[in-house]
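Below are structures written as structure tokens.
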Structure P
Amino acid sequence: MKAVVVSEFGPIESHTFAVCPDPICGPNDVIVDLEASEANYPDILFVEGKYQRKPDLPAVPGMGGAGRISETGANVSGFSVGQKVLVLPDQGTFAERARVPAAHCIAVPENVPCDVAAAFGLAFQTAYFALIEHGRFRVGETVMVLGAKGGVGSAAILLAKALGAACVVAVTRGAEGREVALACGADAVIDASDTDLRDSLRREVYAATDGRGVDVVIDPVGGAISEAAVRAMAWGGRLVIIGFASGGFPVFKGNYLLLKGLSVTGFQWTEHRDREIERVRAAQAKIFDLWSAGRLSPLISKQLPLEDFKQALSALQDGRAQGKIILCATG
């Protein structure tokens, strides 16, 4: 088979697309012939050796993809050869085939195409659990999404609207970010490039929410914008930290959290996958149901051949990606 190979950790340009041995199925694994894989920001950290879980080398990156099972291990039940699945492992989906623990597989309805299933993977799972589990979102509440142009940000906007948010405020940079946020259904868009963000963000959020502020903040950015977002929250609001794309860690003043009854929580999706896979599968079924009902559709900005993985990851690294980039197997 062909796959992206990381022989040594390093920049995106240093890795290769090469012929590799086919994966061997273990007793608790399945082999999946992948049709589509999603490119995510953590894939960049993976190839650079900066991800929290460093693999043994050589390794194949990729944390989400969709295809059909071609082999099952002796201990596997609930999955069968020929079944369409979404796979969300720690690595391995930037390939034509992947060995995946059966525990990291999710059944995909036959009416859902593999590119759509892949786009609904890690980013939408992250956004769903951040909104529902940690953000405790309720129908009719207001949501603010930081980093709205990226994969998780655009997924959070789409999900919040599909699940009944009264108002979604998107925070992003530039005209392209604004277009993406509006295409996803945001009710208001705030430009994060303002030099006086500490005060301007609250002012614009209050203008969009009749002076009330937002109930839930989804934050994949961190840094100064996170600190500004706290000032724009309604009483009893919940801020969910899911990443630090800005490279900075926010610092929150305890007295402000106390006075407004705010909560700040961190969220890492892989812990849910490893500890509560049935809840993850139930969440994914809900996402697929929303798609089938015409209420939710992923924003796929590009579909590229798998060998063009450098182009995909570079777009993510430079902030040029809009929504999801899908890598398609051509073999």
Structure Q
Amino acid sequence: MSSLPLLVEIGPNPPKRLDKALARDVPEGAELSRSRLVRLIAEGAVEKNGLAVVDQRARVQEGDVYTITLPAPVESHITPEDIPLDVVWEDDDLIIINKPVGMVVHPAPGTPGGTLVNALLHHFGGKLSGVGGEKRPGIVHRIDKDTSGLLVVAKSDAAHHGLATQFEKHSVERKYTALVNGVPDSADPRVRGVKGVNFEPGNVMKITTHLGRHRTDRQKQAVSFQGGRHAVTRVRLVERLGTPPVVALVECWLETGRTHQIRVHMAHVGHGLVGDQTYGGRRKLNVKAVGQVAVDAAMAFPRQALHAAVLGFVHPVTGENVRFEAPLPDDMAELIDTMRGGASGTVA
């Protein structure tokens, strides 16, 4: 296995800890995250004056010079699987995937195979420069198993680091299309009274809360205002469905990207996603408003009606602004058409 030595000189006024100082002063082109540096320190890959420094909390001083030995990327332990992929766009650094409903993004104890990562490893055929010291795709964000739509995946450390920075700064454009129960509207005094909700120009609802693990059901997320992680979702009403309207087509865009964020936030404001069994979206609709066929279709819809429709960001290597769109999957498009067919829809 080959190795690549990297010299890092500590600059003025350094952080006190070695891992933080290296993360600040490592050459930008090396694309080494602090978490990666912590692993390298623990593995004895960071030396000072020829001696390994294995304590990430070691004190540093301006002018100290450290040598980091970067091992060549190792093969991933994840098995490649020949699973069809809907590739929207690809270059040497990134790949954009339109993920189908039912596909898990990353292997986990309950889902060791059949995931997007398994499929990508087969798709790449070993042609990966390595992410985090391993020949694997760089997953910087995820969407739920039963949510469809766009994902960007890094093929190199440089791309992974650049994308992760944009996600951390909330500068990535992520817009979702959702079908929700009821009609979220600024004219509704009930919605205006929900804690964490305010309305911006254009009838855009902004939901600001914290999200964390549910106290009793560890598989769920829950809204809180103390503890948890800061979460912001914006919602724009696109179309009212039913006579009178009982369902709405909305566009949601994320400022933050927490687990189940849109699903939890829409349930919090009383407009849970149609089909969402986890967060109370299975409501029986008014037959007179949408018709029996639409009522039956909504009750039978097997997943949350949510699709990651738009993804935009700055290409982390070329600096180009890129933006991608994915059409609604057939099941969600058919459900919306059924709603429109049962009774007239009204554009917001």
Structure R
Amino acid sequence: MKLKHSLFAVTLLISCSKQKDIENVNRVSTSQDDAIIIDPYNVPIDVIGTSTYNDSIGGLYPDGSNVASGTYADDLFATSQSIEPLDTFGNPSSAKSANILFISLGGSTGGHNMKNLKSKTTGNPLTNPKLKLVSCNNGSGTASLNSMMNPNSDYWDHVTRVITGNKTSYRQVQIMYLETDDTSRIVTWPERPNLVRNVLESCLRVFKQKFPNLKVVYTLARTRTFHVSALWNREPSPYYYGWASKWAIQDQINGVPGTEYKGENAVAPMLAWGFYQWADSTPRPTDGFYWIESETADGLHASSVGEDTLTYRFQNFLLTDKNTSLWYANHGQ
């Protein structure tokens, strides 16, 4: 049964201690391999702020903040400013055929989102006419983080076919939207978000090798799911994916080895938040967003109405964020 949190419940919830969180976590298991945590204390990360969830401070960025700051914020702005049309060899170009290639990687949920975003971007007078959006997503679990971290996996053959089929190249890719998960059967806290963080960071290093001009990878985390079977698509895995994204960004900010994004030692593109998608049925006090089962087609994939909801939020972010608007919005290009 889907839990509904009032604002009072949210306030009460985020002030709870770790011990109370633990006391209210129930393990339901039909077999050793099919265990899942049912956690009634899942609250959107951007709502938690400086309070804690199982002793981990909330906020999309460090210190409970939902806004990037400091050197990382300066770097993200400078990186966004540097995005410009490239030819297929990856060279800056003013030729008509040159473009800003924005791709998506991952599973079917992100693929639906990117397809809808593309339809609302192409020919839109508000968006940069030099943008080209390409979805390299693939469904049925073939595009997990586990697949992406292997540079020789079959998924990369699919990506190559899509990119070349769109008459573009790996060297043109500068922005990426990533939405998927790992296919591990581990669902406990903090084991799962830590595992996903590590795999995600491995993927970033592979992305840097594959796409030499890739500058920023945007994560939206995932939407809440309802009544799905696969452990990696079943709550709390989608919720924990948000924590994994938060911690991976935090590692980049802290200069953790293997996550460096600038200078001679750069091994990864920058990882940043787009529109954070996880929400319950109560509007978030941060932005009013909520997510309910009726906006899905099957508990996992968004319905046509749900797709419009998500795309509206994502596109609004791209048009208004001070970093993404530099390359997504039309500035008279």
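Every read-out reported here was derived from the displayed coordinates using simple, explicitly stated rules and does not represent laboratory data. In this text, all values refer to a predicted model and were calculated from it rather than measured experimentally. Cβ atoms are built from the backbone, for glycine too; each structure is taken alone.
The value 0.45 for FRET efficiency 1/(1 + (r/R0)^6) of positions 86 and 278 (r between Cβ atoms, R0 = 25 Å, to 0.05) was derived from one model only; which of P, Q, R is it? Derived from the structure labelled Q. Between structures P, Q, R, the calculation of distance in nm of label points 7 Å out along Cα→Cβ at positions 46 and 318 yields its largest number for Q.
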